[in-house]
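Chemist: Scrolling down, you'll hit the structures one after another.
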Structure P
Amino acid sequence: MTRVDVDLPAGPWVQVPVAGDLGQWAERTADELCADREPPGPLAAELATIAERLQPLDPLACAVLVPETLPQTIVGVLVVHQVACAEDADAVLAELAAESAADIVSPELTRADLPLGPAARRHGVNAAADGTVVETVEHVVPLGRGTGLRIDLSWGAVALGPELVALADAAAAGLRLTDG
């Protein structure tokens, strides 16, 4: 069986489980992260909400970025999915361009050479139905036979854009497949 691993770049990342009791995981994780510096309830609620929203998407891997600030909060969400996609990075770029209609500004579409292979990279900013603004960097690596891996890092704090774009690129570079 092939497993997807992501070597996460430096930062306070928290792996999000893709199965199990998400409420207990969120409470235990928030207790550890808050370490008596602040009440863990708000962070536990955030962690549980993110985990519950990700679980139905059947991600291969996911993590949240929780900097050591007070109050502690989730700054970014990293998700790895298996996706249906074109056979090569240029065709995937065309697919990503077609998906960009909801973007507030024209997205940056480029190719990226990753250890896993050539990838399509999309950096965009869009507005959700509730009016929130979300910035995202996606890398899609075609694996052949109409499938690929998509690694997304999304965040709402647009002011952190340059730092999180660099983290997204580093996380995509750390994507690998292993037997196990």
Structure Q
Amino acid sequence: MEIQYSKRIKLLHALCMAETLRDDEAKPNTDLNEYDALAAADYLSCYITFKAIQAAERLPLDERIENFDMLSVYQAYALLAYAFFTTPLAQEDIKPNFPTAQITIAKTLFAGLPDAELIEIVEAGFNKFQLIGEAEAEHWREFRENLDKLTVAFVIAGTDDESPHGKEEVIPLFGQLLSQLCEAFENV
């Protein structure tokens, strides 16, 4: 039996959340009806962005001082992931909420930063997100297609026992795509 996409990302949300908890923290609820598909997309977008930053061996704390604009690249990356996680939800009449998502993503990725810096990151990240989303150049189309395929592969790897790959095998690929995006904006 085919699982609805919304249930799949809710399951993946619960699994990824459980994986990140310390032993002394309460375990997440296992009732998928208690999860929201859009909240799952928010969480998963941040999750893979954190994992991609680690896989790419990026140092956001240093970049905050040395190259603040790079934080908006991470924001744009997470927004792109959010877009690809939520696109299939349209088939279930679930519509993404980008204004709310971009704030949630920024507050999650950059917890502890002052509001003025968060606002700057959100605005610059959204501008980059739009630029990448509307770009016609072949390398940007290819980048979008690769990230879209990778988010689908991640959902399948994390929720399908018959998947040929585990989600841990997909994570380094997110890091490679993030590195490409960072390089593109370092040269601007």
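Every number in this text was worked out from the coordinates using simple rules, so none of it is lab data. Computed from a predicted model, the values in this text were never measured in an experiment. Cβ atoms are built from the backbone, for glycine too; each structure is taken alone.
Chemist: Ranked by FRET efficiency 1/(1 + (r/R0)^6) of positions 37 and 149 (r between Cβ atoms, R0 = 25 Å, to 0.05), which of P, Q sits at the highest value?
Modeler: Comparing P, Q by FRET efficiency 1/(1 + (r/R0)^6) of positions 37 and 149 (r between Cβ atoms, R0 = 25 Å, to 0.05), the maximum is at Q.
Chemist: Here's something else I'd like to know. Assign the value 0.10, calculated as FRET efficiency 1/(1 + (r/R0)^6) of positions 69 and 85 (r between Cβ atoms, R0 = 25 Å, to 0.05), to the correct structure from P, Q.
Modeler: The read-out was computed on structure P.
Chemist: If you rank structures P, Q by FRET efficiency 1/(1 + (r/R0)^6) of positions 5 and 93 (r between Cβ atoms, R0 = 25 Å, to 0.05), which sits at the top with the largest value?
Modeler: The structure with the largest value is Q.
Chemist: Additional query: Can you spot which of P, Q the value -24000 was calculated from, given it is helix-only ellipticity at 222 nm (-39500 (n - 2.57) for each DSSP H run of 4 or more, over all residues; to 500)?
Modeler: Working through the options, I get structure Q.
Chemist: Continuing with this model, one more query. Can you spot which of P, Q the value 29 was calculated from, given it is relative contact order in percent (Cα under 8 Å, 6 or more apart)?
Modeler: Q
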